[in-house]
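Below you'll find the structures, each written out as structure tokens.
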Structure P
Amino acid sequence: MSNIYDSANELSRGLRELPEYKAVKEAKDAIAADAEASKIFTDYLAFQQEIQVMAQTGQMPDASFQEKWSLLAIKFKKCSFISFLY
């Protein structure tokens, strides 16, 4: 009978061998290595959190919110590291 921790570690090792995991890890490492890409990705995560807060409080986005999203989407498309994840 195997230990639950051994099973969890075996599952973790198996997941890290998947090509999908490796592709996402490479993209995240590339983003972290590029200052501009890292800033864009950080801005995206902050924007995503803002969207979640608005949804939880029942607020509707206004025109400035829509414009902010459009500008962020343009930055995403220009950045080769991030466009992989987008």
Structure Q
Amino acid sequence: MDLNRMTRNFLLGESREPPSVHSYLQSLKEILGNIRPRSTLDERRLEMARNHIREINRHTRKLQEKVNLLEEQVKVLEEGKE
């Protein structure tokens, strides 16, 4: 274990993973929540954007479930080869 390398990576931010899709969506929800509409048209647009974010959340959750299932299937197939 190289502590100097670990410290350098930590300080340079190289050990961090990029933000996930869910964190981006959460950030968008917060931004939309802080916007104050000036007209009913703006209010409708914000509501539509919120609905789109909810749909994107739902779809990404389904995709993640499919990815997890496929990863499990690959693992089972790899174990079967051995």
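Read the figures in this text as sums done on the coordinates, not as results from a lab. What you see is a predicted model; the values in this text were computed from it and never measured. Cβ atoms are built from the backbone, for glycine too; each structure is taken alone.
Observations, loosely collected:
- Taking distance in nm of label points 7 Å out along Cα→Cβ at positions 28 and 44 as the criterion, the top-ranked structure out of P, Q is Q, with the highest value.
- The greatest value of distance in nm of label points 7 Å out along Cα→Cβ at positions 20 and 68 among structures P, Q is that of P.
- Here volume of the Cα convex hull per residue in Å³ was derived from just one of the structures P, Q, and that gives 119; the source is Q.
- If FRET efficiency 1/(1 + (r/R0)^6) of positions 36 and 52 (r between Cβ atoms, R0 = 30 Å, to 0.05) is computed and equals 0.95, the structure in P, Q: Q
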